[in-house]
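The data blocks that follow each hold one structure.
Values in this text are rule-based calculations from the coordinates and carry no lab data. Note that the structure is a prediction, hence the values are computed from the model and not measured. Cβ atoms are built from the backbone, for glycine too; each structure is taken alone.
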Structure 1
Amino acid sequence: MTTFIEALADWSAPREVFTKHGPRLLRTARPEADFWRAWTDYKSDLKSAGIAITKADGGQWVVQWWQPVPDAANREQTLAASKATTADLEIPAGNGCQYMPFQLAGIAFAKDKPACLIADEMGLGKTIQALGVINADPAVQNVLIVTKASLKTNWSREAEKWLARPMSIGIASGAEFPETDVVVINYDIVTRHRERLRARTWDLVVLDEAHQIKNRNTARAKAIIGHTPSKRAQQHGEQVEPGLVAKRKLALTGTPIENRPDELWTTLHFLDPKQWPNFYRYAARYCGGHFGRWGYVTSGASNLADLQRVLRSTLMIRRMKRDVLAELPPKTRVLVELEPAGTEDALRAEKETWARHEAQLMRIQAELELAKASEDNGDFAKAVARFRSDASVAFREIAKVRHDTAVAKLPALIEAIREDLDEADKIIVFAHHLDVLNALHAAFEKQAVLLTGATSQADRDDAVQRFQTDPACRLFIGSIRAAGEGLNLQAANMVGFAELDWNPAKMSQCEDRAHRLGQRGNVLVKHWLVPGSLDARMIGIIVDKQTIIDQALDDEPGPLKVAEPVLVPHAPQNGTRVQLEAEGLLITTAQRQSIHRGLRELAAVCDGARRLDGCGFNMVDAYIGRSLASQNDLTDRQAALGRRICRRYVRQLGQELIDAMG
């Protein structure tokens, strides 16, 4: 029958069409005399073989030949794989990095496809999976990553961490375009660099937060997917605009459809223009497309179950947190760098203030560490008093400039929260200063509640209740100190910090307003920072440790309460005075000599660098180590302190000498 039908007309090439019965191949032709004779004689047989007759818009008859898709079995396998939470394969990763099983399944789904939509729920590591696709395919040598401005630095940092082979990474700005293996650019400036972007055939293009191109008529969408004007528009001079050229394409978004299905077509067309060539055909099937009073209406929704099946059986993988909950850590912390525009003066003031205090803070910290090893209790008491006094002065001055930076970054912060509300149902935002909290509440007043130290108990209860139960209330804005304890806010699974607290334990308590009994998913914690700010300095300690930094102080001669532990540029983990005394009693003479030797070797080459550079001590250790090295002999406590320091420099001293220290 197939051969017979082939001879009846001049058929078009087959194209895949998604119908209510699933994907089908469609070929069309104009019926001639041979066809009409066959239609008269074998009508029922031709219908059974997939032949149908319809009229085009101009009234001409058109023959349609519907055929099954040859790889239907593969589609079913792909459909199952689109929900997979584990995969049995090995993918290289950066040093010390390890994929979660569901992330391996995502990489496995995408690695053999020329186009893929990774639509996992927010917080499941779509960035890591995209980088895993690069690691899985050695042929990928140049990559373009398009993302939001606030996420460019995060992508660069994650790429450096996760990529398994050497690749240069550059971030594009409005004025500069890097000639690197991996280029990270934000949506806002793709039109400025359209010629450079199109000049390369990219091995892989990644659209992060792909819903950013949901409006096909925007300049950014046209620069990425291309644009073919209507014939009338071309006659009036509008030019055809080509899109990006890529061998492989990835789109990442936790919200592929933010409001309605017509927003998804642009992403699908970018990924596979042959499969999704025409917006209006897509809209008629999935958007309830129809002609209304003011033109063609595409704001509806139709056949959504079929759309999901079509997407999953071809190019989309999507898992929810509930699907992989057992594999998720309880919290995932990420840093989001905001655009620094408008914060320049505040950052300059921060830098100047910090420079005035940094050296002094390191000196008094070193004196305090050395005083712990002193045999004279009076030395320790004096060092504690100096530390308390000098740190308090520095804290007050630095707190003021940090506040000024928090106010300056408000416009960028508000925009970042708006973008996050596109993905997360409910968000908790913490800040420290009242004017920052009030400004955030004013920006989101219709969908937010505010809780500060001035909020009455009745209003506190109302705010919590509304946030927990009212779908329209999507933002809880609270003071770190006033709202960080005692509240149940597990309706949210995202927590954001507009400002940081000096005490990491306070921030952990804030996180636990969402991460508590009743929370059904992983909690995503975001820190919104301005590059180069003091908060950016602090966050490395807070996120890595997320515990109160050991102040190495005990209750001799009296309790010392320092509320700003992160203020110290470097807080050595050298133990308390009591611990050093106990350790020192067990150190032998030979071990003491080895410790002294190690200290002197490091002091001899020390260049006083502020970071570990392989040349002696660094930061506060330089003050302490040089002082101990200059001693004629070490006391028990000094030997214990010296051994703790030397162990941090095993690469310079060698394992043999470290072992000799005991």
Structure 2
Amino acid sequence: MKTHFQLDNLPRFRRAVITIGSFDGVHRGHQQLLARIRRLAERRGGESIVITFDPHPRTVLQPDDDSLRLLTTTQEKAVQCAAAGINHLVIVPFTRAFSEQTPDEYIRNFLVKYFQPERIVIGYDHRYGKDRMGDLTLLSHHGKELGYEVIEIDAQEVNDITVSSTKIRNALLEGKIRQANTLLGRPFELSGEVIEGQKIGRTIGYPTANLRPYHRLKLIPANGIYAVRAVWQHREYDGMLYIGDRPILNDGRGVTIELNLFDFNEDLYGEAITVSFVDHLRDDLELDGLEALKAQLAADEIAACAVLGKKTDLVPLQMDASGPDTAVVILNYNGRSFLEQYLPLVVKNLPPYARVIVADNLSTDDSVAWMRSNYQDVELICLQENYGFANGYNMAMMQVKAEVYVLLNSDVRVTRGWLEAIIPMFEDPTVGAVQPKILSEANPDNFEYAGAAGGYLDYLGYPFCRGRLFTHTERDEGQYDGRAEIFWATGAAFFCRADLFHALGGFEPEYFAHAEEIDLCWRMKRAGYKIMVEPRSVVYHVGGGTLNYNTPRKTYLNFRNTLTTVYKNEPTTRLLWWLPVRLSLDGVAALLFLSQGNFAHITSIFRAHLDFYRNFSRWLNRRRERRQQIKAASIGPDRTEIGRVADSIILHYYLLGHRRFTDVYRKQIMVGAPRAKALPVPEDRGE
């Protein structure tokens, strides 16, 4: 990576993909964003560029505010950006004059003049220019004229990053080093120069090096004793570090930072040293004299050695071995080849709190015999008839007791950490269901049809996804890597609360397959629950393993089940105009199939509508039954307007030629959840 400090000496960048911010901490959230920038650049043969500022803008714009404390200095930031594979880090000198540029000047005379960006990846709340008047709308407006595309980081991800920075600061100030390190993705570091102290430590056998941090705004953790590792002249040493006001000496020197290195006897005065915090051992204590201090330091050394010798790895992200009882249930029908290929990976990637269960849907191949021969330790449920996908899961889950269900298709390849990234989300009692990012097994760089990066719904009830509009799937360039609240989670890898699944009656048994997960998620949202996507969890889906996507049978189920789903879940006032409109649009779809010569698909649409109207009384009763279940399970206001787009996906796709999710989503206001007002704008955009 190249680091640049002067704008006038910048090279001419090639197909630049840029992002802008303070990136204080370069923590896990930032790392995820930087990985996206890197992938976007690599896949287009371009260069990834991170633009940051020094000094921090707040110190220039609010000079009287002394509350800012930095997680990373500029030098530390450069090291972490290099580790993330970024091509260029540009450190812009932030001055009052720079802040006085108009938004147009900022775009033309700064971003375009110096970086010639092809893509600008930026948060929904990014502000720039004089009085921070510039916003995402203006930046996007100039994009076509000036030759760049804006990729928006959504509100959920921006706020997750901000919250992570705040959590890290709070954890450090409370001495919770392991928690801070987990969020950072590495040990917290403090660099400084060794200065002269009073040399009291050497008189009791514990010589210390007094550290003076290089940056006056660098955050200092809470007072106490820490187990640390220190790097001096490219060599690493174990040790312990004291932060505090030395109550035993009561010398009035204020807070000091004193480092004791184990098995070390060198002169460090004037030397640069970097300390990595591993764990907090104890708080500062008032002791009775130097002998008591010596005894306490001996105990501290034993504790530090134990930590450094046995607990050197970071804590797994937000998770440990004592997670909720989780059942991964695979419904199988004649899928022996899929089980043979993908079940070993599921078993291999199970955390201690999870187990895998295979439910066989009366297969006619040798699936059951193969399971009994090769996976005796995996629980096997043999259903007495083929209930189809939807009711097959209903029948299987009656025999499974757990806190969290993961309904997993047999043709899904899981990856390391796929469960651990999602299960902690259920600590939020309002989360009902979650899905991972779904990529194509046949084309791993692309999203897969069944769910992609999260399901949405248009105003007429037609489903689409982040990364998939109708049958068109996008290339995964990290553009949808932010966690988001969506409308529906894919049935290919469906995480949900077990008690909620049963309270709402599970899937509609008559659906057989297709849209059963949309219907269940809709009911969850009506009961006040969130449906989420966590793209840090990644799986690869074959798709169409038991029911090909492009068959008359699939068309029949598609039209019948989505028609029924909307009827059961929409309010009566909307149905009065929706049913005639839907009938007309399905007629247009039939004409489209006619133009393609797909007569069997036309018949499927006709059969779907005939089935719906013939069974209208059944669906009317089911609508009433589900309403009572939803009322009994409700935990808060209806959330069905989050994850819906306020117009027709059909118009976007067929009339406007839009093929990307952002073509639809960026041009629309989400029904009932305006993006600019959905979440408060953080005061410090650089988190």
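Source structure of the calculated read-out (semi-axes √(5λ) of the Cα gyration tensor in Å, 52, 32, 21) within 1, 2: 2. Hey, distance in nm of label points 7 Å out along Cα→Cβ at positions 38 and 438 derived from one of 1, 2 reads 2.9; which structure? For distance in nm of label points 7 Å out along Cα→Cβ at positions 38 and 438, the value 2.9 is produced by structure 2. Here Cα extents along the principal axes in Å, for residues 422-621 alone was derived from just one of the structures 1, 2, and that gives 44, 39, 28; the source is 2. Structures 1, 2 were shown, and Kirkwood radius over Cα pairs in Å, for residues 94-341 alone at 22.5 was computed from 2.
Of structures 1, 2, which gives -12500 when helix-only ellipticity at 222 nm (-39500 (n - 2.57) for each DSSP H run of 4 or more, over all residues; to 500) is computed from the coordinates? Traced to structure 1.
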